[in-house]
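Listed below are the structures to be examined.
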Structure 1
Amino acid sequence: MSFDWKKDGKRIIVICIAAVIMAVNTKTFVRTGGLYPGGATGLTILIQGIFEKFFQMSVPYSVVNLLLNMIPIYIGFRYIGKKFTMYSCLMIVLTSILTDVIPGYVITYDTLLISIFGGIISGFVVSLCLLMEATTGGTDFIAIFLSEKKGVDSFNLVLGVNVIIILTAGILFGWDKALYSIIYQYAATQILHMLYQKYQKQTLFIVTNKAKEVSEAIYAVSMHGSTILQGEGSYQHCERDVVYSIVSKGESKAVIRAVREVDDKAFINAVRTEALSGRFYQRPTE
């Protein structure tokens, strides 16, 4: 694994900042609101709560969180990418230690505000890590594994798993905090969908007179192929080519810019792709 001082140095700095924000969010919002946000973080807090309530023992956040991440880290090294997993380990370790070290600070006691803004911050941090080709750990590893192996956006599946964790917390510690935790997790998931679009896909229909050049431009940017269809314009009854291609949503803007450079008169229709069956190239994770 080579080290690029500019690229990897930036990743390390951003991940360190993300770890600080996540730890502060956990101590400021999650702890104050008594929430169980799902994932490794929520499961860690749930386990801490169980030990405190039933065994009168205080268990360090860092110890539980690191133990829970062992299997996801193995999945990362084995199936996703070594460099990706190493930076994720940096995020996990820093967040775990900082959560134990940083003192809590109360901004508000309004549980609804805590659920919404805490979830927004959590979704932003997770998205920031994913954009830097790392993760906050836990179920994020599983989501990426499923997305790359199955070619689907599986973060909604993770939301379902998190709901199970939250329901368990509701049974043990009360339903009001559990229901607020669902709001927290929903807000985080929506921010994640908005900011991180690697596993979302868009279908492009491009009407052009330069079909070959447009197809080459699409491939140069995204490494995705395309299909050229023959059509006829209904107004002037002249022949038109339609280039059909599917790209990841995160690449679609760059693809459209490249198409515009080739043919500034091209008519482009970008449609959200709900489901896809067949081979779809996914850039490998380092």
Structure 2
Amino acid sequence: MKNCNLCPRECKIDRKTQKGFCQCDDKIYVAKTMLHHWEEPCISGKNGSGAIFFSGCTLRCVYCQNRNISRNQTGRNYTVKELADVFIELQNMGAHNINLVTPTHYADKIVNALDIAKPKLNIPIVYNTSGYEKIDTLKMLSGYIDVYLPDFKYFDRDIANKYSKAPDYFSYALNAIQEMFSQVGEYKEDENGILKKGLIIRHLVLPKGRHDSVRILEEIKNVVPIEDIRLSLMSQYTPAFADKEYPELQRKITSFEYDFVLKKAIMLGYKGFFQQRESASSRYTPDF
């Protein structure tokens, strides 16, 4: 972290003395740990996913539903050893997995914590990310992560720049999912339907974004075998979290917009998960 280049922003700063785009210094900040019941069924299961919500973010989208923690260092400061202890505590609580939420800017310290905890862990490790990842960082995680759970947000560079200040998002995300798949291989559940290993790609349909969504689905199919992964197509976009200077984001998506993308996903041969419209509500966002 003395010359931080963990994410595509490549701030190259000393995080002991400065904060990068992620708004975090060289310490680990965790906003919340919990048994999370609102992930995909194969992640949450009956007992819940052992979610660790890290503070800060390398993307900071203008419509972020976790904006209370993605914009700054919210929550408690953890040492690497304390983070390892949390992994074990969540397992002891019955968690089906350890779910690392927005972890990229802490990736090196997470590896150190997993080195400590791994001998006592017997549940999968989930890397729950925005998809804006560098290959070098992902390679550092190889052998530590069992399940990759990336978003794939944008195809169009102008949209990515407008909403996340990341015009290069698509190229990084496309390369990232290929590396993720090469590490974890085909999708595998246990006898209870809990995901043990594999790749689930999440995509959130945005207002006026259906054509961009379809391009993403077409491009993913060109680089990974979609029969061996799962798609989580989300309708949960919630305008209450969007910055007011974006008038097009001040509404929920319509049934037409979501069904347009869903029908294309089915036509392309994707398997996975879709959401009911009532998921577009702030009540499903954890209280940070």
Structure 3
Amino acid sequence: MANLKDIRIRINSVKSTRQVTSAMKMVSAAKFKKAQDDVEHIRPFVGKLKEVVAFLGRSIDDAATSVRGFAADPKGKILIVSIASNKGLAGAFNANISKRTEMLLRHDLRHEVERGEVELLTIGKQVTKALGKVAPSVAKSNCDDLHDNLTTENVRAVAQRLSDAFFEGKYRSICVIYNEFVNAAVQNVKVEQLLPLSLDSDESGDDSFIDFIVEPNKKEALDALVPEVITAGFHKIILESAASEHGARMTSMHKATDNATELLGELQLQYNKARQTSITNELIEIVSGAEALNN
């Protein structure tokens, strides 16, 4: 059995760890509520915006080849955007993104990677570090600073950068891998195509906009709406990832705090037993010494 000093050191260490995990849980809980509200507010807006753009695209005969955002250059590359976080201690939040990206590169896009037709853009220091070891020749650039300054302007700047590269023909497809927010304990890894835009609506699919009058014309309306739907869609993805991160970290730190409390109870019981054993041994020594003197 360990001596009392060793057990006291472990108890103090576990108490310090529990204080840290409890504090991190409270910080994540405070951030999580705002992130959750942001996701719930942007989802219906982006959904309806995509529905309108899809309807306008379907109403133009050659939208898939003539309207930017729908038309893709077949000679361009495929861009994979992997979004995780800058910090760890969030359970499997970062690892799931790295594994899904690695599987996509090694299996689904294996031939494209061999031909040099795939580029990887990472957002988050954790996924940048993980994928840099797996595919160093692919992982060329990152936007890790976006998480530290998650403002509308910064998100719009990154979305603008991606859309401009697509419009210029550098990429024929841009796919985003991120954690879709479900609740604080559940996040689903999702692969979503950001560009080119789809002509199929994600909503009910009916033509409820058929009687709309668009001025000056549908083509010009699409030219104005396409950059906005790209920016709004990317912003939704970033907010989904942020809410998922805070939820995952809050859940992970809650479990860690509970485990520390349970371990602390076991150590305290072990300490009490060791202390009782020490006292008993001292009493036996005293009684034995007294008996020896009497004899």
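Here the criterion is distance in nm of label points 7 Å out along Cα→Cβ at positions 192 and 240, and among 1, 2, 3 the highest value is seen for 1.
For relative contact order in percent (Cα under 8 Å, 6 or more apart), which of the structures 1, 2, 3 scores highest?
Working: 1: 20; 2: 15; 3: 32.
Greatest value across 1, 2, 3: structure 3.
Among candidates 1, 2, 3, the computation of Cα extents along the principal axes in Å, for residues 48-175 alone that gave 40, 28, 26 used structure 1.
Assuming 2.9 is distance in nm of label points 7 Å out along Cα→Cβ at positions 56 and 272 as calculated from a single structure, say which of 1, 2, 3 it is. Write out the running numbers ahead of the final one.
Values: 1: 5.3; 2: 2.9; 3: 7.1.
Only one of 1, 2, 3 returns 2.9 for distance in nm of label points 7 Å out along Cα→Cβ at positions 56 and 272, namely 2.
Matching task: -9500 is the computed value of helix-only ellipticity at 222 nm (-39500 (n - 2.57) for each DSSP H run of 4 or more, over all residues; to 500). Pick the structure from 1, 2, 3. Derived from the structure labelled 2. Could you figure out which one of 1, 2, 3 the value 3.1 for distance in nm of label points 7 Å out along Cα→Cβ at positions 128 and 232 was computed from? Value 3.1 for distance in nm of label points 7 Å out along Cα→Cβ at positions 128 and 232 corresponds to 3 out of 1, 2, 3. Which one of 1, 2, 3 has semi-axes √(5λ) of the Cα gyration tensor in Å, as calculated from the coordinates, equal to 43, 20, 16? Clearly, the read-out refers to 1.
Where a number appears in this text, it was derived from the coordinates with a stated rule and is not lab data. The structure presented is a predicted model; accordingly, all values stated were derived computationally and were not measured. Cβ atoms are built from the backbone, for glycine too; each structure is taken alone.
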